[in-house]
Structure 1
Amino acid sequence: MLLEDLLKEFILELEIRNYSKRTLKGYRNNNLLMFTFLKKEFKITKVEEVQSTHIKSYIKFLQRQGRKPTYINGIVKCFRAFFKYAIDEEIIETNPMVKVNWVKEGKVIINTFNDEEVARMMKVYVGSDYMNIRNKCILALLFDTGIRNLELCSIKNHDIKDTYLIIKQGKGRKDRCVALSPYTRQIIIRYVRCRDSYFANRNIDEKTPFFLSYRFNALTIESVERIMKIAGKKSEVRSDIRVSPHTARHYYAQKNLKLGMDIYSLSRLLGHENVSISKRYLQSIQDAEIVEMSVKSSPLMNLKRK
């Protein structure tokens, strides 16, 4: 069976499982790039012809291109899913991915904003007009909840509760709840009041997107990225820090760990599939900071003395 024909079936299966459009695009494109390599280097076009050595050759090709281990492992994940589908559908009898190992990843150091930069960014959008109040609320939610950009753009009015936010069908198609601090709740209340006044002639109900453009459309991930970049530029964030919504997520994770949150609770709040992903944030905390954190949790310092 032709690789591209099987890929169409595989993507259709993922659509039935309700995978996001972004995930579908990744699985499709990553596998197509491998197919192109196999056809060019080995003249392979059928799934039955693919062996583990061919896939390993593609991995070596990516390494020669300077691709990072984390990127390559993301690609390998796509291949594993594709060939597992081929096995499940009995298209092939032997899975070529069985003998393909993950690429060893070194210690991942995640650099993010510091407290001073976050404080300055939160002061960028000032004023009583709709756009400034909305943008400030967006930054507050990103920094204070650690939600993903797409999750933020998908929030509906009924997802905002008094003390928490419901993230419905986040990455991995799992619902979860994240707390809203009094600081962020105050900003949310101001935003809702301003938004409802700004769109007084529009029908805003529970299913209306929470964040709206000035034309009453749902915000896009590109819009949120621009809002973040403007804040980063105006607040003079260090040049080696990537100013993005995902970096705000990194800040949220590391800050919570420094304040004493356990890795398992953090993993649930971030919506990670397993705790190993969340451990990367712990690895990025400097040794001196770990030492300082350990003083707060010292067994003898917290011992109840009579």
Structure 2
Amino acid sequence: MGQIAHGAGPGRRHGIVTRADFGTAQAPVSEVRIDAGDGVVLAASVAGERGRPGVILLHGAGQTRHSWRGSVATLGALGYHALAYDARGHGDSDWSSKPDYSYERLADDLDAIVRHMDCVPAMIGASMGGMTALHSIARTDAPRARAVVLVDIAPRVDPRGLKRVHDFLHGHREGFATVDEAADAVAAYNPHRPRPKSPRGLMKNLRLRDDGRLHWHWDPSFFRERGDGARERHAARLLAMCKGVSIPAMLVVGEESDVVSQEGIDELRAALPQLELGRVTGAGHMIAGDRNEAFNGAILPFLERHPAA
């Protein structure tokens, strides 16, 4: 897993994608604002020409669209129309005034993004983004996506890994005095990931508030932890919904992930028999951040095998 496959991509005349392309092929990225339809406006980053095969990238809880920026630029250069957006309550998107951050509401937002792109795109969703994509696809018979890639997520996950994610997201409510303190918190959560030479890139995920401290760039009310019963009902409902999904599907897991277990994989594959499985070595739950080049090399052959109609 993580090796680059050869195939006829939409923007490659000779059908050859080399490892070097993933480091050098970068299209210009522009920023747009998209109305979600209920007063919330979503911030998005876009690369590639409209009319090319569409790809929507959805980040995980507590992340922003910037976690996909390299993938958006690469996909745009390789002939796709790629878009990553901040989920409501995250990054530069508006916060929900109610607040309403249910998966149904997040799927409504994704539907608005699909309408903006005016195509039947492939969807690539990390963690929360993957569950959002599944909800959008599974709840309707309309052609919502041509293919879906789930990144280290399944309807039923390992509760120990989930608790570690929740502890990180719910922690540090007092914020940070400096960006270095925030970098220390990330390093403690992801001890296996090489620490960047400069923590300045983290500023895209932080906001300076009136208290003079840096806070994560998300609405604190987004992360209302659900009990075991609510999570079980959600998992059972989504697995039942998945049985009606017939589009190509892929699950990419990090070999060091503590979130997706083999039991979760088997259960998802029973609901989605067409599911392809890929593993990225040296990566945990945050695969795209841990091994971005390997992740890009894993998903591109899948996208090429399932081009736009």
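State the single structure among 1, 2 that was used to calculate FRET efficiency 1/(1 + (r/R0)^6) of positions 70 and 214 (r between Cβ atoms, R0 = 41 Å, to 0.05), giving 0.65.
On the way: 1: 0.65; 2: 0.95.
Only one of 1, 2 returns 0.65 for FRET efficiency 1/(1 + (r/R0)^6) of positions 70 and 214 (r between Cβ atoms, R0 = 41 Å, to 0.05), namely 1.
Can you tell which of 1, 2 yields 40, 27, 19 when semi-axes √(5λ) of the Cα gyration tensor in Å is derived from it?
Working: 1: 40, 27, 19; 2: 27, 23, 21.
Of the structures listed, the value fits 1.
Which structure, out of 1, 2, was FRET efficiency 1/(1 + (r/R0)^6) of positions 182 and 262 (r between Cβ atoms, R0 = 30 Å, to 0.05) calculated from, if the result is 0.85?
Numbers: 1: 0.85; 2: 0.35.
Clearly, the read-out refers to 1.
Tell me which structure, out of 1, 2, gives 23.9 once mean count of other Cβ atoms within 10 Å over residues 86-93 is calculated.
Values: 1: 13.5; 2: 23.9.
Considering all the candidates, the number was obtained from 2.
Which structure, out of 1, 2, was relative contact order in percent (Cα under 8 Å, 6 or more apart) calculated from, if the result is 17? Intermediate results must be reported in sequence, preceding the final value.
Working: 1: 17; 2: 21.
Answer for the origin of the read-out: 1.
From 1, 2, which structure was helix-only ellipticity at 222 nm (-39500 (n - 2.57) for each DSSP H run of 4 or more, over all residues; to 500) = -17500 calculated on?
So the calculation was done on 1.
Of the structures labelled 1, 2, one was used to calculate semi-axes √(5λ) of the Cα gyration tensor in Å, for residues 62-197 alone, giving 28, 19, 16. Name it.
Numbers: 1: 42, 21, 12; 2: 28, 19, 16.
Attributed to the structure labelled 2.
Between 1, 2, which one scores greatest on FRET efficiency 1/(1 + (r/R0)^6) of positions 94 and 230 (r between Cβ atoms, R0 = 30 Å, to 0.05)? Present the calculation step by step, with values, prior to reporting the outcome.
Working: 1: 0.05; 2: 0.70.
Evaluating FRET efficiency 1/(1 + (r/R0)^6) of positions 94 and 230 (r between Cβ atoms, R0 = 30 Å, to 0.05) on every structure, the highest lands on 2.
Who wins on FRET efficiency 1/(1 + (r/R0)^6) of positions 110 and 190 (r between Cβ atoms, R0 = 30 Å, to 0.05) among 1, 2, i.e. which is largest? Walk me through the numbers on the way to the answer.
Details: 1: 0.40; 2: 0.65.
Largest one: structure 2.
Readers should treat all values here as calculations from the given coordinates under stated rules, not as data from a laboratory. Everything numeric here is computed off the predicted structure, so don't read it as measured data. Cβ atoms are built from the backbone, for glycine too; each structure is taken alone.
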